1. Among the shown structures P, Q, from which was the value -20500 of helix-only ellipticity at 222 nm (-39500 (n - 2.57) for each DSSP H run of 4 or more, over all residues; to 500) calculated?
2. Taking distance in nm of label points 7 Å out along Cα→Cβ at positions 140 and 172 for each of P, Q, which is largest?
3. For which of the structures P, Q does the calculation of relative contact order in percent (Cα under 8 Å, 6 or more apart) return 25?
4. Looking just at Rg/Rh (Cα atoms, Kirkwood Rh), for residues 60-155 alone, which of the labels P, Q belongs to the structure with the highest value?
5. Comparing P, Q, where is volume of the Cα convex hull per residue in Å³, for residues 132-179 alone highest?
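Bear in mind that the values in this text are calculations on the coordinates, not laboratory data. The structure displayed is predicted, hence computed values, not measured ones. Cβ atoms are built from the backbone, for glycine too; each structure is taken alone.
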Structure P
Amino acid sequence: MTLPFTPDEFFDVLATYNQQLWPYALGLWLLTLYAVIAMTRATPRGPLMPAVLALHWAWSGLAYHAAFFSTVNPAAWLFAGLFLVEAGLLFWYGVVGRRLRPAGGLSVRAALSWGLIVYALVYPAIARAEGRVFPRLPTFGVPCPTTILTVGFLLAAGRSLPRVVAVIPIMWAFAGGSAAFLFGVRADVMLVAAGIVLAVDIVASMRANSPILQAGNANP
């Protein structure tokens, strides 16, 4: 795959982002931690987590793609637009429509969901453990941990999830996950895995809700 930028240019973009915006990224991390803790309460605080996720996608689209990544990759403007669309979808379905709520309970789905959410929260530490040195490493608020966090929450939302909300996270899981192989960012291997899990879950949900399959199961 031929890219319009070099690995050094990619990490230079991350360095500039981290040097200029690290206080805001830290604030976003603290807000996200609060929202995640709120998810564990018996009475969650309304649509807090969908609102935080919408903020994540708007932040990644504007503060990362448009402001920094566009300096080395013209496609970043397209990415910024897609991220803003996803921010709008999360706000519409999660905050306005209140259709994105954790299903709760103990299940494999719940375990996968919480595993991805926790992974997203510690993502900067994982990137640092790979041997990369701040500021030339991916931290919080950039697209990949944002997507991992979102996939974790969408899995928690259960089979009632509007499928349109999952399209862009799945797309970015494979596009952004290429960094794991092209640039050696091994923390992003989990991004690819998250995309596969969510895609399989969506397909399984579509099959379970298919009128043809339901009719076939009803007629032995």
Structure Q
Amino acid sequence: MRLAVAGAAVAVVAAIGPPRASAGVIPKAAIVLEASPRGPFRDAASAPPRFVLLEDGQVFVGGTERLEAGRLEKGEAQALKKRAEALRKLPGLGERVVLGGDPALTARLRLLDDKPFEVVVAGDPAQAPPHLAPLATLLADLMRFNHPTLLPYAPPGYAMVVREGRLVGGCRPWGFTFPIAAALSGPRLVSPEEAVGWPTGAVPASVCAADTDQRYVVTLRPLLPGEQP
């Protein structure tokens, strides 16, 4: 296993709060790291998870729009789980931890075993105090995770979210078979075929409603195996 150690800061979170707070449940996940994408005009809630380790050793690494998937050997997966479990014993580690540096830099780490554990980390891991070094190092490693088995991941579907709003620039017509009003009430499952040609993940699309001046913001979050919108 290759872990690229990084001192880079965790991605910037928009004012909507901790990343992916409304994301669906990922079946059989052991470790999940979520972080908002960098750059303007990004929708943090629709970003793929930055890192996911399933109980069987399958691993997913996400970016702004897409994911890669691979599989760890048993020893590799156990080593990551052991590092994550050790964080429970760190002094001063609660549900939210503020490190040094920019407090707008935020990530959410979840351990999903028999005793679920979650911590929202604000600040730059590179400026963590010594007693939180294990947390900062694990975050940096997972944010830059690399493995020789990683390949592009084709999701089984996408979670579509539609809301009223305007983005800078032009807009595209609504091209789905169901009416846009049907997608306003909550997340909707969209097939890979339906999503062809649309931006995915944290990159939103601007949609024009027919015969009106109303505009909508549409996002398509790639789903992991067994995950529902």
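1. Matching structure: P.
2. Top value of distance in nm of label points 7 Å out along Cα→Cβ at positions 140 and 172 goes to structure Q.
3. Attributed to the structure labelled Q.
4. Going through P, Q one by one, Rg/Rh (Cα atoms, Kirkwood Rh), for residues 60-155 alone peaks for structure P.
5. That would be structure Q.
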